[in-house]
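Below you'll find a set of structures to go through.
Each value in this text was obtained by applying a stated rule to the coordinates, not by laboratory testing. Because the structure is a prediction, the values reported are computed rather than measured. Cβ atoms are built from the backbone, for glycine too; each structure is taken alone.
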Structure 1
């Protein structure tokens, strides 16, 4: 049995979301159908607002609605340490642990040759520029070293799986010649898992027990 065409289209759209199967999409579609017009309009407006206003921070490449983002512009953060993560939601997991008060750099992926993703597809070049004193901002000139304290440690917090480990090793080889301390989060996280699914205590212990590469 097919539903009315507009409802079928909504179900098909919802099925394209990650983790949403046919049954879940159908339940969500009927929930939206039963909701008031105001609730449906608020949902639609929120989706459009995200698409229209969210951008990448020009320094750390976290998702934000202002540039620089709130973390990069926070004067209370330790600017001598930068934690490198694969995705913005990995950054959130580390922040929830409460064990890190430095800055971040988001790669937006990991090196995965089998999926056609190489170093040039990630935000690696801006990281190197940032560590060399260019501030990391796209299109920005070199900053006065007095304005931006030198980074002394880079923590590689890529996911503890094959692609994340490969990315960490690749980055360590690029970063060590720059004279910074390069550490890797401890494997308190299960190998093969991802940061977004780890609890705050596990992530916090991994940050505390990071090791040098």
Structure 2
């Protein structure tokens, strides 16, 4: 962060911790629950959002002075839809099987609250460089949570990481795994994604009590 001013560096660092889009702003929860049963899918979705939000923020910032206020939401949707189509075509060309796994969830990036929220709250009011940093910071904050959840769900649910077996080898014809490990299929269900996100939120607030909401 030495090349950035403190103000600019804050745009990247804050969403990674004290202003995380999932655990603090409670945005983008759907994909955190839906596609994190596999670590690979979590990583690819994170990269997709990084591209869409980083580039989208810059485009909206460049257009901010010429977009009529009455149609700004439509323009934002067109920009994000075009970027999502690019992501979808690249996935189909280079990772077809994974594109089928993510299927509708890539398309739903168009309505991801984080992306539309950053367009509205930041890109429309700031220059391209700061908007780019804001997009990168928020997408990295989103990615951190997706990857953590995907890591634990695949590891404990399938005994694998990125498709490679980590927790023991299957004993032939028994379905039982070496080292006393058996797959915990419950980890692959959506409720466990929500519980895992909840644990991350609890740990985050335990470490920083300033994040605890007053009632």
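Quick notes on this one:
- Top of 1, 2 by FRET efficiency 1/(1 + (r/R0)^6) of positions 35 and 75 (r between Cβ atoms, R0 = 25 Å, to 0.05), largest first: 2
- Of the structures 1, 2, the one that 16 was derived from, the read-out being relative contact order in percent (Cα under 8 Å, 6 or more apart): 1
- With FRET efficiency 1/(1 + (r/R0)^6) of positions 27 and 155 (r between Cβ atoms, R0 = 30 Å, to 0.05) derived as 0.15, matching label from 1, 2: 1
- Structure responsible for 13.8, with mean count of other Cβ atoms within 10 Å over residues 51-58 calculated and labels 1, 2 on offer: 1
- Test item: helix-only ellipticity at 222 nm (-39500 (n - 2.57) for each DSSP H run of 4 or more, over all residues; to 500) calculated as -11500, pick one of 1, 2: 1
- When Rg and Dmax of the Cα atoms in Å, for residues 11-122 alone is computed across structures 1, 2, the figure 18.3, 52 traces back to 1.
- When FRET efficiency 1/(1 + (r/R0)^6) of positions 59 and 203 (r between Cβ atoms, R0 = 41 Å, to 0.05) is computed for each of 1, 2, the largest belongs to: 1
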